[in-house]
1. Name the one structure among P, Q that distance in nm of label points 7 Å out along Cα→Cβ at positions 50 and 66 of 3.1 was derived from.
2. Computing relative contact order in percent (Cα under 8 Å, 6 or more apart) gives 30 for which of P, Q?
3. Consider the structures P, Q: one of them gives 14.6, 45 for Rg and Dmax of the Cα atoms in Å as calculated from the coordinates. Say which.
4. One of P, Q was used to compute helix-only ellipticity at 222 nm (-39500 (n - 2.57) for each DSSP H run of 4 or more, over all residues; to 500), and the result was -10000. Which label is that?
Structure P
Amino acid sequence: MEKYRGRERRRMDAVYHRAAKEVVCEAKEEGAAVIVLEKLKGIRGRMNYSKQMNGRLHRWSFRRLQSVVEYKAKLNGLTVV
């Protein structure tokens, strides 16, 4: 199981980096200097999808995504609030 847990973590990290790259690229195209992220607390409780989709959403770490967006924004000279 250790082998597969690491695989899932690496797959999710790749998803976070692709999503963050898209956010930063979109902000740069729009000429924005600041990226504003909303608070996502309680978002899982508001979702009601299929069992499989709920499982995918519950594996998602919103704080990790926020960290990656902040990191990539800083590299591109943007501020995150």
Structure Q
Amino acid sequence: MASTKAFADSYDDMNFTPPYLGRITARTLIVQGDRDPLYPLEISVEMASAIPRSSLWVIPNAGHGPVLGQRWPEFLKTAAAFLRG
């Protein structure tokens, strides 16, 4: 668990820094559970702030992989609305 949490502060593998994220031109939907034990919500907020045409959907009372299982239908509806928008 500690090594997974360390990814949040490591850019060895990927460069998810604001300057790189700011180069994304596609509309982007960022989905985050507000109770994700691996990645704090602040990471997604930072990403949404850095990506020009992004939207952030924070799912209440959800952990890591918040769109799986019982929330799958809600994700399909939200993603379809995002793509139509």
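Computed from the coordinates by the stated procedures, all read-outs in this text should not be read as laboratory data. Treat the numbers as computed from the prediction; the structure is a model and nothing was measured. Cβ atoms are built from the backbone, for glycine too; each structure is taken alone.
1. Numbers: P: 3.1; Q: 2.0.
Structure P accounts for this read-out.
2. For relative contact order in percent (Cα under 8 Å, 6 or more apart), the value 30 is produced by structure Q.
3. Corresponding structure: P.
4. Values: P: -22500; Q: -10000.
Traced to structure Q.
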